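The structures come next, written out as structure tokens.
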Structure I
Amino acid sequence: MKRRVFFSIMVVCLIATLTACKAKSDSTVGTDVSNSSGDLIKVGFSQVGAESDWRTANSESMKKTFSEENGYELIFDDAQQKQENQIAAIRNFIQQDVDYIVLAPVTETGWDTVLQEAKDAGIPVIIVDRMVNVSDEGLYTAWVGSNFELEGKKAAAWLDAYLKAAGKGEDSINIVDIQGTIGASAQIGRTAGLEAGVNEHSNWTLLVKTTGEFTQAKGQEVMESLLKQYGDKIDVVYCENDNEAFGAIDAIEAAGYKVGLDGDMIVMSFDSTNAGLTDTLSGKISLNTECNPLHGTRVEEIIKTLEKGETPDKKKYVEEEIFSFDNSVPSVTVDGTDYTVTQVTQEVIDSRAY
């Protein structure tokens, strides 16, 4: 009797196991966000950290999209700006047998080994925001984010157009670049965009490039040091994100200088967060080039494509805007393409989601 009961239990377990395995294999061909068994799709997301307003908005976008109500189980990991934490998180996701891994990488390099481990486990990896530089692009499934070098070129084109409109096109212009985290795609691209602009203008001088690590505290610290070194020689402060700009502005004003188009120094920034555009409206930030953080739905589109058994675009750039304090430059042209420059109003700020 016990043997028959045991045999019956084993049969039930075997059927359950086969059903579960089939549900796992069918998870890439369903049309719903949950897999064919009705289970939640498990997504592991390794986030850089919480160093800026942009990053906070990015995290919230992911959490809102990959909720249980939408058919997902999200395992969220904050790497606190450390690549080793992200590598450990990815290995943990693999052990937890997630359906998808989403990575917002701290830096571009150093990912080959752990991404190979994910590939060997049969888990698609989606890169978001910053890019990865790997020996084999087959190590990740898709990437979605911003064209950071284009952002930098837009900013440089605006500076050129503004100076000409203000009758300062031939003046000597001294620029300091408060860079982001060194090795991050945003830093690499925005620095390259500025350098391209400097190389095109013999009267522009890039006095120094130094990292503000994308944080307000470091941006202020770096700006204080630059003011001691260069003082009123600085004409333009090129900050590679809003939080660095907030810190730089605090340092500039504390030193007795005025920021703005009618002040001692022009501050330029990236991200166009709500707080950043508020400073643009007041004139503290003269130009703010958008970097859209709302990638949750964009990553979900990739997952839905994979769930249908289809192939998503390998790389997809986000369309982004340019915002300025005034309307002296209505548009800029970069590599033969025109981009509208929007003058910030309170209505513009109120209409945005971050």
Structure II
Amino acid sequence: MKSKEHTRQVRDKVIEKFKAGLGYKKISQALNIPRSTVQAIIQKWKEYGTTVNLPRQGRPPKLTGQTRRALIRNAAKRPMVTLDELQRSTAQVGESVHRTTISRALHKVGLYGRVASRKPLLTENHKKSRLQFATSHVGDTANMWKKVLWSDETKMELFGQNAKRYVWRKTNTAHHSEHTIPTVKYGGGSIMLWGCFSSAGTGKLVRVDGKMDGAKYRAILEENLLESAKDLRLGRRFTFQQDNDPKHKARATMEWFKTKHIHVLEWPSQSPDLNPIENLWQDLKTAVHKRCPSNLTELELFCKEEWARIRALVKNSTSTTPHLSYTVPFCTVHC
């Protein structure tokens, strides 16, 4: 902490001895004050020609430089540290300050509290396969991606979404591993939905009753996949996307694709964040929860109504080639 200022008399003696030709070290020894203090007094005298305290700009900061730097290091090394924890750490060194004081200190160096992104827990093999997937498709054209029918299942919760966690991070660092919360697929909810879409709009949306197994998945595909592709005018040579869930990759399911002459996109494991339908799911959940469904029947009804509304928006587009923004071809993969 900053020590008490020396009196005007002491500062004047420093200048007197300096004018008499004494060096910093001898002045320090003669007056029994630190050499750095002697140097600071003399530098101030040289610059302003006085030893009088100059008017200060505003109120002095409540945090000393040392404590402020310690806070910044703490938040940078431990992005998930809370304001309460930082506040307690400053109190331990004798500097009790308000939470907003700590926030302002972090904001000045570009650290802001943001909601931690939820990201799949990736092994080294997962990262390699994701990178290989990205490099193999880096030269694909936009027309190629317009022929992809994206699909996925999601769980729609009746009461809100998963709790948020805030982290201290700088701009453009949302996907850094220390700023994300590892997740596994499916984390609770009320009803499960299967859906698909392409750049031309949304396909079928189906509620899955009971536990999804291979037979039920194939029944959903049989009733909805080809009809969705037809409605979206994808033609016969479209590509179907699904993840590597065991029921999706089952031998009977892959034989079904072969029988129907449907090309399936090779997909890296643990990569839901690469699937643009995740953005569509998020928009759907946001729209549905704004309507505050009170029971499962309303939840399913609102889901289908909002899904249809998205499809209608695409159909009513004035563009000559209507498309959804969710299907922008990816150029980077966060590993």
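Taken together, the values in this text are just the output of simple stated rules run on the coordinates, not laboratory data. Being a predicted model, the structure only gives us computed values, none of them experimental. Cβ atoms are built from the backbone, for glycine too; each structure is taken alone.
Some notes on this structure:
- Taking distance in nm of label points 7 Å out along Cα→Cβ at positions 174 and 238 as the criterion, the highest value among I, II goes to II.
- When Rg/Rh (Cα atoms, Kirkwood Rh), for residues 262-309 alone is computed across structures I, II, the figure 1.33 traces back to I.
- Identity of the structure behind 11.1 (criterion: mean count of other Cβ atoms within 10 Å over residues 46-53, calculated), options I, II: II
- Structure from which 2.1 was derived, distance in nm of label points 7 Å out along Cα→Cβ at positions 62 and 78, options I, II: II
- Computing mean count of other Cβ atoms within 10 Å over residues 166-173 across structures I, II gives 15.9 for structure II.
- Source structure of the calculated read-out (mean projected area of the Cα convex hull in nm², 20.6) within I, II: I.
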